[in-house]
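Have a look at these structures, which come just after this line.
Each value in this text was obtained by applying a stated rule to the coordinates, not by laboratory testing. Keep in mind that what you see is a predicted model, and the values were worked out from it rather than measured. Cβ atoms are built from the backbone, for glycine too; each structure is taken alone.
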Structure P
Amino acid sequence: MRIFLVSGFLALLLTPALRADHACSQTDLQAAAQRAKAVQSQLLAYKIQDEIDAQVPVLLQAQIRAFKKSLAALADTALQCAPEDANPKLIETTLAKLLDANKPVINEVYDPKKPPQLDHIYGDGINVKVTAPPNMPKIRLVKISFDIACGDDSLLLVYEKRGNSWSKAILWQSPEYDLVSGAFGDFFQYQVLPQKNTADWLLVAGHGYPWCSSRMSAFDVDVIQPAHDKTPQQLLFHKHGYYSRFSVPVTIKAEPGGFELRLESDMIDMDIMTRINIYRYRVSASEFQRVQPIALNGRDFVDEWLQSEWSESKNWSLSSELTELETMHEKIKKLRDYNPNDKETPNLTYGPVRPCSESPSHFQVELDEGWWVEQQKDWRPDKPTYFQIQEGKNSFTMHSASGKPDPHCTGHDIMAPH
């Protein structure tokens, strides 16, 4: 499998296997919890400057790092003290009790006369979740999260039973950050990926970037190979992108031979604004390949085809038309990369999506181009582009793109607003 250098945010220095022959001491467990609570108290005492303060001072950065280190150490001790079956619910309950975590969320009623509480934010709201993947009894996943300004930060620890001991195979967390957007939060999803016909497994994990105001944010998805013996965990795949927050839940799920991420992304057409974006990857012995479906309908397919890198879009294109399609792909890319200080600003909007009479799987998607002319304070329309796409099983293929509509495609607009 192709292996990349492990990025800075993946912790490589994993503790040795949790020794089953080292008798568990409840005193050790309580002491580890007290160390975590002591660091937490320092975080809780910090008073932010205002409600949307995205800056993280140097002192607070060190305290967050120390807090996460103490939480990981507590999880290690809890696994060492767990029975051989390491019941996930029992471990979760134990950790939650030690950390005073998993409290119900209290939605306070806004009172304009009451000043906002600017302390007891960092380090509050600890949440612990312990799970075991289906049909994988030798793996335990421990997620611990806590509040920061404008969001939360999370870390994930994955343990694997090897012999009679539980070994920490993966620690996935953020590096130190000076802005809240550096935390692993906003969304925090993960799945274990069993490898076909072997006992091996990988972890796919994704997170968003917390922020105090914007609807848009960035995300990262990593595929990680667990540590084993003296070999540290390895980052095999990394994807960075952008998504629209709040309105649609982000999901990551395992798929046969790979995984799938679904979230909401911006469209080229700002009148429509957003669409569901599908990132499905096939994991093979040599590479990670993005495969279809990439969209839920034909118009979304065209939008994703235009926004993706050509190295991906060409795989969803008719091979005999690659030269012409690449030219069109590059043209739209340049329009989208416009300079906002230009005298004319491009505006792209989708027109009708029409079925075509010669084949029930043929559709035509219209993309209209216009320009905002600053001097005249008015729009100047330009020629539309007509994309011809072919629908397949759970997929689409881009066949052509030109300034002329196909005479067969005169059906009603199937994407017209109701």
Structure Q
Amino acid sequence: MMVVFSIGGALAAGVGFRTDGRGHYPDAAPPTQFAPEKNVVWAAPMPAWSNACPVVVGDRIFVCAEPDRLIAVDKATGKILWTKANPLTDAVGAEKAAAVGKVKTHPHNGYTSATPVSDGERVFAVFGNGVVAAYDLEGKRLWIRFVEKPVHQWGHCASPVLSGGRLLVHIETLVALDPKDGSEVWRQPAEKWVNQRQKQWGSCAATRIGDVDVVVTIAGRVIRASDGEILFRDLARVQYSTPLIVDGVVYFIGAKQGSAVRLPKTVEGKPEVLWTTTTVKDRYYASPLLHDGVLYAITRRGHFSAFDAKTGTEIYQQKLLLAATEKESNAAYASISLAGKALYFAGMDGSVMVVKPGRTYEEIARNRVETALRSTPVFEGKRMYLRAPGHLYCFGK
């Protein structure tokens, strides 16, 4: 069974980061007020922390745990069904693993910031040790392989993407694997990180141009999924967040500048830059969200902004204290989600903000869960699933 959903009117396969890549759950109706003792359906203790989003597949939820574990949780009860470790030695053996050596990472990043992706029958996970593994839903490992060693001192965090029958993995180079056995199909050398200073972190975004499956990279390239050919270049560039694609328009939000680019209807056409705008001079770890003509974004220091999606004009900006102190530079990592009639996003101080969508800022609720929240919540029906450092929470009914 292949899980298929719509991204801006185009079909794409896979459920992964922000579920559909957009963080958009218009039919959800979760609670706006919750806490570890309030509106909790269940709270599953986790063996270690992780920044990866939960991934809901049928009656199961897949999450990660440091340093290399994939976990399946029963959606109804929160019971852990299975836990699988994926050390480098499993992929290459002890001798080669020793030759690869220790992989560095940032304390906030760890080795499990990449969100898994599923096609409904298999789950694919990428870890900061350079390992990619595939499992069936019952926990049987189908294959494991070492793609390459992350070389930046802050480690790796880009999530895998399924597109056009390929599993796209971006550690140091953009690589397409065959989901059946993990074999390499193509490698795009133009999408290799240039150097330590220019390392980039966001994930690719999958969509279609006409009937062609493509991914848009954070370097602003449009790449055909089947063979890795670069169809378009230099749409825009961001360093940390993932491009947002809605109705054929790609939105890039980065430090100092944001832009919107309309993709052509066929690969023979040309992209069109719709607007560029000035943004806060700060890192945007979180990916943006679009709803009802308004584009929302938040910086790492908690500057929450709303932009007109047609013109790029900033509508408002609100400073939110989402860290333990005013001086804490990394306040917001989690991306913004829309659930029903509210926006949700988490902060490092343990807050989960609930904000009313619209052209004026209106805070609905501020909830406290656990400190150091860095995972983006996902929603289904009347429930919200939130990966906190110590637990996977199910809030709702």
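Annotations for the structure displayed:
- Per percent of Cα pairs over 17 Å apart, for residues 83-162 alone, the highest-valued of structures P, Q: P
- Identity of the structure behind 32, 17, 15 (criterion: semi-axes √(5λ) of the Cα gyration tensor in Å, for residues 27-202 alone, calculated), options P, Q: P
- Label whose coordinates, when distance in nm of label points 7 Å out along Cα→Cβ at positions 139 and 267 is calculated, return 4.2 (choices P, Q): Q
- Source structure (of P, Q) for helix-only ellipticity at 222 nm (-39500 (n - 2.57) for each DSSP H run of 4 or more, over all residues; to 500), computed value -1000: Q
- Structure from which 17 was derived, relative contact order in percent (Cα under 8 Å, 6 or more apart), options P, Q: Q
- Computed 13.5 for mean count of other Cβ atoms within 10 Å over residues 131-138 - originating structure among P, Q: P
- Given 25.4, 80 for Rg and Dmax of the Cα atoms in Å, calculated: source structure among P, Q: P
- Structure from which 17.3, 50 was derived, Rg and Dmax of the Cα atoms in Å, for residues 123-322 alone, options P, Q: Q
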